[in-house]
Structure I
Amino acid sequence: MDSPAETAVQPAPATGARGRARLLKICVAVAALLLVVPWAGTRGWRWYRTKQFRELCTAAHEVEDWHSQRDAAKRWAAWDPKAGRAWWYAAEAAQELDDLDDLALCLGNVPPNDPKVLFALVEKANLEWTVLNRPVEALETSRQAVARDPRVVEIQSRLISFYAMNLQRAPMLQAIRAAIDAGSEPRESYAYLLLADLLSFTNGTDLNSRWLAAAPDELRFKIGLAVHTSMGIAQTAESAGSEEANELDRQAMQQIKWFLDSAPHDAVLLTYVMYRTYQAGDVDRMGELLKQVDETSIDDHMIWVYRTWYHVAHDEFPQAEEAVREALRLHPLSPLAHHEFANLLRKRQRPAEEVEERQKLAAAGRELRTTLLRLQSALDVSPELVDSIAQYAERCDDPQVAHAVRTRLELRQSESQPSGSHPTGPQP
């Protein structure tokens, strides 16, 4: 039998366990409180500071004190760079103060999660392309905008025109087809598609000079300016036929060759020199140039057109056919590719109807190109000309372009109909 003393002592362990459990709960609660209080305090402080900054910006806005508004907004943004509203207040003030550099800076800092970030990118790009003349930055901003939403026709137009004026054929065609896929191709795209075999623009020299002034070390602008200048001199020499003009042409080509020595794989330089070599009928020189082609220039369809010509000249017909089919895969609308294909079929003594069909395609493409070159601007494409381009695309087995052009024509027709009669269809 247990002693009374022992019986009295026995409950103590159970009481101690319950005490320790209560103590543990208290410790956990205190720890949680210690975590919550700073968190709540931080949130409260952020809310309070945000409210202060917003009130300062609103007060300055109401009295049109743009300097104070910008100062408050910039302090807000420095405190919280992810505050989209702060950057919009700062952007508005910069615009009112006609500080376009700061406006572009503010628009570029609008955070990615802001509901109007796409609008900010578009406006920033437009500033950089125009009054600020920052082509390198403009290109990057435009790419960001298109990556966010490829349906922005305005920026698609900027990108496509830039590549065209800079003579970057493959990026231009890729940008056009990406815009077509998104239903946002600008109307000048169709002109560029037909002019792609030999890009040449009357304002190309001026634009590349302007871009080069903004970015003197940018090779793309140096090459664009050199090639545009050489093309202009060559046209003058061809029409004038004087010794002086011919000498200027030789000097221009010397500069092109110097650039090519510095950038032997550049697609713009290579295809221009190849074009001049093709004109001169210099097969051996073409072979030397084709050896300089690497992976950076194989997406240019004209590389494959000239490769076709080279192989046909050596009666290497299988290689020539492989090359011309690659050219037409990259750009089914190429008149020169169809011309070289017709020449290949003739040499291989294929049926006359096959040769004739390719000749007709080449002739139709050349005619469209001639018509487009007579226009004052690539924007001056009439509905009738657009219809001709659609027919040509269908004959060239280019359903993507044919469908896009037909859709645009249908949209124009629907817009010209009286109110109340609007056929449905996808909008480009």
Structure II
Amino acid sequence: MICGYKKFRAGLLGRKLGHSYSKIIHAFLADYDYVMFEKEESEVGEFIKNGPFDAINVTVPYKKTVIPFLDELSETAKKLGAVNTVVRRSDGTLFGDNTDVFGFSYMLSCADIDVKNKKALVVGSGGAAATVCEVLKSRGASEIVSLNSKTNTPENVSLHSDSEIVVNASPVGMYPNNEGTPISICGFNKLSGVADLIYNPARTNLLCDAQERKIKNVNGLPMLVAQAKRACEIFLGVEVDDAEIELITKKIMSDEENIVFVGMPGCGKSTHSRLVAEKLGRAVVDTDDEIVRLAGKTIPEIFEQDGEDVFRDLECKVAENFGKMSGLVIATGGGIVKRESNYRSLCRNGRIIFLNRDIGELDTEGRPLSQRDGVEKLYAERLPLYRKFADVEVKTDVSIEKTHNAILDAIDEILFGSDEE
């Protein structure tokens, strides 16, 4: 962190900023005050001219709106016709710059996505798409095709299914409307990299599709942190080590991504979710408890009175609701893996841990399916599903302490990677 700038006034200008990470990022970068300025378009001009700031970042939808109120633009901002960084100089004049170019270039590099001599398809319009196209061009893409809301039709998408790179620069798939996807990459057989400027959720449907096909992919969080680092340098006239970008990105990921436990009934998901939540200082959610609260009856009563399908419908609803949230520890029911849609709900903002316990140690009391179908049959059916859902598998031990330590090691691995990386 850069210290000694406590009297410096910085912030973010936008319309709705409740879910922005910018304040968190700048708190890691420097000790200046960083304020969220939510304004309507009619208020932007007066705010830019007379607002209580020394420097601000600008986010959608005002990256173009602010330009007429500025005295000078950087060459990059002129070229793109978009500004995301404004500095009030000592003489009172306002200078506009654009750090998104640096941010997106860093985003591609950190994911090792090479665009040179490759065809790229960009979905979106406005300043974000212009930035993406500029970076792709500068990094040697052989062809760049842009689709906006009017031209993004299945027919046009299919014409460009030979694209090797896909970038989403649109808001489709962004929280709270996580279910959307900008395009289907089914049939994109040459695809080698997918980038999505969205960072909430951590994995959009587009990125989930790429991940399932083992295609290199990256969300917009590294870009957000990188452009903020560059903005901080412009704000203060100092240099910040690029290594800070990765450190801050990983810190935010570790704080914001949910930890989700799956496994057989009685494997210890509830116990270990509470221990992990206490260790990490997080809230804990048990999907079975939420289903009981939603239904107003116990799980055996739901199975007996309404049937398993009704229970699974409630389970899907709970998974979708809490999967959208961030920073939780979530213990799931043993059969949550039976519906594939639950994977998308849980993985968008979460990392999934499979707790694998020996069959003979599983508790079946109060568990309708374990008692009805037998533990051995359920385990045989569900084991491949647990492993399909999971980012990591932890074999539970008779010692709760040993299992807990193994889980914490697994969390460190999936959130931070190994020391060798």
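Quick notes on this structure:
- Label whose coordinates, when Cα extents along the principal axes in Å, for residues 173-388 alone is calculated, return 67, 44, 33 (choices I, II): II
- Structure (I, II) behind the derived value -24500 of helix-only ellipticity at 222 nm (-39500 (n - 2.57) for each DSSP H run of 4 or more, over all residues; to 500): I
- With Cα extents along the principal axes in Å derived as 76, 52, 45, matching label from I, II: II
- Comparison of I, II - label where distance in nm of label points 7 Å out along Cα→Cβ at positions 109 and 237 is highest: I
No lab work stands behind these numbers, since they all come straight from the coordinates. Treat the numbers as computed from the prediction; the structure is a model and nothing was measured. Cβ atoms are built from the backbone, for glycine too; each structure is taken alone.
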